[in-house]
Structure P
Amino acid sequence: MAYFITESCTGCTACARVCPTSAISGVRQQRHTIDPAVCVACGVCGRVCPAGAVLDEAQQPCQMIKRSAWARPAVDPRRCVSCGACVETCPTQALAWNDEPGHPAHLLPVLQEEKNCIACSFCADTCPVEAITMQLPVALPAGGAAEKVH
């Protein structure tokens, strides 16, 4: 089941601009719609909706989350078998192969285009050896010590 946009939609177009499959259509300042045949249920539309007008697959309202707080994939080089499933499944091509000779992560998937990552977790869900985890960004408080953002 696809995500759904409610009558609360203001037509701001934020969701349509970030949808990796162009499943969302609509005119500015009018309610948008999601084509269920094209929606891959990545959830990015709900994370960017300022009106809280997006329902997830369970028909629960999505919460807007600042992009800087989105989880990012982290690859464990000890577990990764370089099968490529994560790179192939990434809907925004944010993951790519690190083919830089001599680099510690040579021939491993890396988050090459962080700005393209939509925190969908498809890469982690697809990994057959569970080498990818989605990690929240680390914030540096005024004291300078790193802590996880919850």
Structure Q
Amino acid sequence: MSVVPEQFRLEFTPLAAREAMVQVGSTVRFTVLTERLIRLEYHPEGCFEDRASQAFWYRQQPVPLFDAQTTASGVEIETAYLHLKFAPQGNEGFTPGNLSIRLKLSDTIWQPGAVDEHNLRGTTRTLDYANGYVKLETGLMSRSGWSI
């Protein structure tokens, strides 16, 4: 029995269409959610997260136009706005040495570990007892052109 009353239950579609997923070996999965948004997943045992997240409840969207090519060194995924290159090295996760995403409109290149100095920040859970400045967490919008 669920602790959430029936009238308050939400229906989610957290699993994206299989045609939008590109799996590399058993440890890496890329999901092209839109032409501007690619979900990156790494798990050393290939256990990927298919449940809804707080930010994305509905990943079941129309499959965007993209091209995925297997190359001698790895995989490349290209949309109208992004060009992802991944060259797996052993069983390690994403590193600046094996993953990059180029934003075509600005020719900006993102790599794991990059610091987003222009993030517009997110929200805070509550303003109870706040008196003045409240530090905000990283948000989904950035003047850098990318966000994590």
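Read-outs throughout are calculated quantities, based only on the coordinates presented, and are distinct from any laboratory measurement. None of the values given here were measured: they were computed from a predicted structure. Cβ atoms are built from the backbone, for glycine too; each structure is taken alone.
Structures compared: P, Q; top value of relative contact order in percent (Cα under 8 Å, 6 or more apart), i.e. the largest, recorded for P. With respect to volume of the Cα convex hull per residue in Å³, for residues 5-68 alone, the largest value across structures P, Q is given by Q.
Among the shown structures P, Q, from which was the value -2500 of helix-only ellipticity at 222 nm (-39500 (n - 2.57) for each DSSP H run of 4 or more, over all residues; to 500) calculated? Numbers along the way, then the final one.
Numbers: P: -2500; Q: 0.
Of the structures listed, the value fits P.
Which of P, Q yields 0.85 for FRET efficiency 1/(1 + (r/R0)^6) of positions 13 and 101 (r between Cβ atoms, R0 = 35 Å, to 0.05), as computed?
The value was obtained from structure Q.
When distance in nm of label points 7 Å out along Cα→Cβ at positions 61 and 93 is compared over structures P, Q, which one is greatest? All intermediate terms of the calculation are to be shown ahead of the outcome.
Working: P: 3.7; Q: 2.4.
Ranking P, Q on distance in nm of label points 7 Å out along Cα→Cβ at positions 61 and 93, first place is P.
Of the structures P, Q, report the one carrying the highest value of volume of the Cα convex hull per residue in Å³.
Working: P: 137; Q: 169.
Comparing P, Q by volume of the Cα convex hull per residue in Å³, the maximum is at Q.
Give the label, chosen from P, Q, of the structure having the highest value of mean count of other Cβ atoms within 10 Å over residues 29-36. Structure Q comes out on top.
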